[in-house]
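Trainee: Next up, some structures in structure tokens.
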Structure I
Amino acid sequence: MLESHPSGEDRKLTTGQEWLVDASGCAPERLKDQAALAALFEELIVLLGLKVVGQPQWHVFPEPGGVTGLALLAESHLAIHTFPEHGFAALNLYCCRARPRPDFEGLVARHLGARGSHVRELARGVKA
């Protein structure tokens, strides 16, 4: 898809969107719980109709560490990195095709116990 800027000079080929979610005030025990994180992934995957390639991969760090998770998607990727010692999780979802914005704030509150979150959305693309 090509987008024109008001000046008419710059045009951009969009290649999807990316969301960066910083979840804070999370319950430390949930940030160590691979099953809780997998449930968050599953809800996002179903909600957005994403297609997982293979199986999500998880790495659980020794105490007091958290978990890193990655799902390779036909549409790109879904990743999370948790820091229980700080009550923080960094979630990243990149989709190569436009999708409606999920309620990330509600999702991380429900699955991770987050008391606060900051969501950034980036349009990805190439100047044409």
Structure II
Amino acid sequence: MALKIRLSRGGAKKRPYYRVVVCDSRTAREGNVIERVGTYNPLLSSEAGNRVTLVEDRIRFWLERGAQPTDRVAKFLGQAGIRPMPEVRQTPKQSAPKAKAQARIKAESERAAAAAAAAAAPAAEAE
């Protein structure tokens, strides 16, 4: 049985509230859960202390038993210091700016560098 530590959605329409749960990877998002090990309220500000609550000892227990956290839960566990932060995935090449946009960005940066050099030149002559 492959175990997952993932989010289970609750709350009303447009007012999400998630529970961090341990479940079989084949069950539905709101299906049978083995244990609830925390909560996540995305409506609270990121500085709020109770935005993410985790039961550390039970999460460690399930991680020792082979449970795999999802990407979002792995980020929460990394922030809580339960396990190392996951690596940030690189942006795919498809979403990179195309040739014309790259040329425009390069031209803007060259213009900004020239303007900064021109502003620095009179200041150097005055000294």
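Trainee: Between structures I, II, where is distance in nm of label points 7 Å out along Cα→Cβ at positions 17 and 49 highest?
Mentor: II
Trainee: If helix-only ellipticity at 222 nm (-39500 (n - 2.57) for each DSSP H run of 4 or more, over all residues; to 500) computes to -6500, which of I, II did it come from? Working shown, then result.
Mentor: Details: I: -6500; II: -12000.
Answer by label: I.
Trainee: OK, next. As an exercise: Cα Rg over 2.2 N^0.38 Å, calculated from one structure in I, II, equals 1.72. Which structure is it?
Mentor: II
Trainee: Ok, one more. As an exercise: mean projected area of the Cα convex hull in nm², for residues 25-88 alone, calculated from one structure in I, II, equals 4.2. Which structure is it?
Mentor: I
Trainee: Follow-up question, since we're still on this one. With relative contact order in percent (Cα under 8 Å, 6 or more apart) derived from the coordinates and found to be 40, which of I, II does the value describe? Before the final figure, lay out each step's value.
Mentor: Numbers: I: 40; II: 18.
Going through each structure in turn, the value belongs to I.
Trainee: Moving on. Kindly point out which one of I, II the value 0.8 was derived from, the read-out being distance in nm of label points 7 Å out along Cα→Cβ at positions 33 and 113.
Mentor: This value belongs to structure I.
FYI, it's all coordinate maths here, none of it is from the lab. All values derive from a computational prediction rather than experimental measurement. Cβ atoms are built from the backbone, for glycine too; each structure is taken alone.
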